[in-house]
Structure formats: structure tokens, C-alpha cells
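Just so you know, all these numbers are worked out from the coordinates, no wet-lab data involved. Computed from a predicted model, the values in this text were never measured in an experiment. Cβ atoms are built from the backbone, for glycine too; each structure is taken alone.
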Structure I
Amino acid sequence: MNSTRGEKGNGGFSLVELVVVIAIMAVLVGVLAPAYLRYVEKSRKQSDDTAAGEILHAAEVVVLSGTYEISSGTVLVTFDATNGIQVQNDPTGNALSQELTDMFGNLSEVKPVSKTYANKTYTITIVAPATSIGYPHLSGAWN
């Protein structure tokens, strides 16, 4: 039988073959690692945006469930990496805090996980209607 690995046919790999395989693997890791890290950061950012949307929705449900004397520009909730979720002004006493606690558990432990929002705060503010007729509008934004 003919063998390409010498007369003895021991079937081992030469040092050159191993170095070539390692070099190919290093190139693949060098190309794929940044793409993987971008993917992870994108998914963390989406997770933070989803949490912020859920906080906004909970605040809307509580505020729009009744008529409250709330001035325009009132900050209801903040969400940041330092303090987690903090209810600033709850128009119903504690309904908003309770709603958010039911959704997230311990509010001080719920924090943004992405590098994009690590130094930013998501703030929910109330925009009161121009006339006495109508409902307040809640607005949330990363600052």
C-alpha cells in the first residue's frame, strides 16, 4: 500500500501541519470573535430596550387607570445602572411601585446590562394634555 506519510506509515501529523491548523484557527477566531461580541452587545441592548418598554407600559397602565392631578414634566420613573428602577412620583401612592415589583422583583437589582446604556438613564416623564379634557401622555427616553 502506498503511504504519503513515509515508509513506516505511522499516520501522525508533522509539526508543519499542526502549525498550519493552529494558524487557520487563529485567523477564524480573529474574524469571528468581533462579530460575536457585536452580536452579544446588540442582544444586551435589545434586552435593556425591552425592559425600558415594559417599565413605560406599566407606568402608562397605572397612570391611565384613573384621573390624577399630575403636572406636565413630572418624572415618574428612572432606570439606570447605579440605582436600578426607581419610582420618583407615584400618582396612586404605591400602585406603580407594586406593578413594577410584580414584573421585575427587586427593583434596585434590575439594571441595564449593555455598554450602550451603562452610563445613561431611562427617564419616564408625564406630558399633561393642553386642555383639561384628555389623558396625560407618558414619554420615555434614554438620556
Structure II
Amino acid sequence: MNRRLDDIDRKLLSLLKANARESATALARRLDLSRSAVQDRIGRLERDGVIAGYTVKLGQEMARSGLRAIVRFTMDPKHTPAVVRELRKYPEAEACYITSGAFDLIAIVAAESAARLHEVLQAFGKLRGVERTTSSIVLVDEFDNR
């Protein structure tokens, strides 16, 4: 990133996180800026890598139609890059984090059924370098500010 974020950048990012589809005109009104100033800031934030992309956030009904799990891995650290490459191949793997502490890696997994989730978790446990996995099923999403 070539520059530090100012208060307006932080407010703009907050508004975009809440609704990335909001028009530049509406954002400009809320930030008390011109539409072109907002578009320029968004362009700079994209070029600087602050905004890496835009995505679809599923509604509550879609989010509830399936299972999500948090999978914690204990593993041989020298196999971490290979395990991460393998996890990327699974469409069920939504996110993966290398962590410090009791676990070496944490993945967020979503599946359409308990049977598919079980298959995915079994496959993860068989990956070379994985010593143990511990999984927790997500019961309720209280909030997700990503």
C-alpha cells in the first residue's frame, strides 16, 4: 500500500463492507464528497490493494441451507504449503488460516449435507502431514462483519 488510510477512506470502506453495491452518488452524499471524489478514492483503494475484490454475501435462507464447520489442524509444519494447496481444491473450503497456538491451521468449511461434510473432513484427515483434525459445527451465525 502506497499511502495510509485517512478517516474518509475508513468510512468509505465501512460503507462498502455494509453494501458494496451502493452507488457512488449515494456514497458521496453519505461522505459529503463529490461522486468523482468517491470514484477516485475507490480506484486508489483498488490499485493499492486495500480493496481486493467484491463478492456475494448469501442471504440468511441460503446460509442456513447446509452445514458449516470450523476445522482445526495439528500437523507437521513442513507439509503446510502442500496441505493448503490441497484444501484449495475443495469448493467446500471457504477460508484457510495459518495460525499460532494450539493449532497450526484453521479452515472454514461449508457443505450441503452432513454426509458431504463427513466426506470432506475424512479427506482432510488423510492428507499427508495432517496429524489430527478437530471440528466444530457452526450452530448459529451471530454476526459476520467481513
Structure III
Amino acid sequence: MAQRTLPEGRYGSRARGPVSPVLRWALLVVALVVGGVVAWIGYQNLGTQPIESEQAAFEVLDDSSVEITVEVARDRPERPAVCIVRARSEDGDEAGRREVLVPPAEGTSRVTTVLRTSKPPVTGEVFGCSYQVPAYLSTR
């Protein structure tokens, strides 16, 4: 059987020799480091949250206020926390926002607050919670 030859210059040059072992190990180390960093960032962003909050109830009191009840579960119940609650108007705009102190307590904490609004509210919700309590909310 005759060996076919390819037209020169059409398919590029012939394959290079094997990759050196040092370069192969360096690429492996870089890939492992990048994979580790991606896994750590994913865990930080998607892992279990230290504070979990949930809207337990809301009641529209009138055209300028809504009462919001929030349930908060945290991994460190001995620490105070702060939750941001907000109200939305019929058009979806944020009509009011407030930070609420969640004092230290064992188990799930339940906090109720009245939020004043700039437009007639249709719903109240919890936006999020944190252990970074502002000084003006602190009980110390």
C-alpha cells in the first residue's frame, strides 16, 4: 500500500515532541490551585448561611404602614443580628425599608415590626439578615 503525502503548508507543521515532565507537573499544579479556589468561592457563596430568615407574616395596617413578622434561625444564637425588612407598593417599587434588631435568643427568634411607607403597601418582606449590627441598633 502506498503512503499518501499531504500538501505542504495546508495542515500546519507536524506535531511537536512530547511535553516535558516539568511543564506537565506545573500545569497540573496550576489546574489544582484554580480548581481549589473555584470550589472555595462556591462554598462561600452557596454553602449554608450563618443566618436564615423567613417572612412569617405581614399585615397591611393602612395606606402608610405594614406590620411584618420575621423568623430568624442562626448558627450562633448568642450573638445579636440585624434584619432588613421592606415593603413594596402595587407597582413593585420599594415603599419603605427598615433595619430591625434581633436580640440573642436560643432557637428560632420571631421579631415583629411596623414599617412606615411612602406609598400604599401591598406586601412586606425580609430582605436579608447579618451579624453586623449597626451601632445605633446595638444594646451595648
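Ranked by distance in nm of label points 7 Å out along Cα→Cβ at positions 109 and 125, structures I, II, III are topped by I, which has the highest value.
Of structures I, II, III, which gives -12000 when helix-only ellipticity at 222 nm (-39500 (n - 2.57) for each DSSP H run of 4 or more, over all residues; to 500) is computed from the coordinates?
Working: I: -15000; II: -12000; III: -6500.
Computed on structure II.
Assuming 149 is volume of the Cα convex hull per residue in Å³ as calculated from a single structure, say which of I, II, III it is. The read-out comes from structure II.
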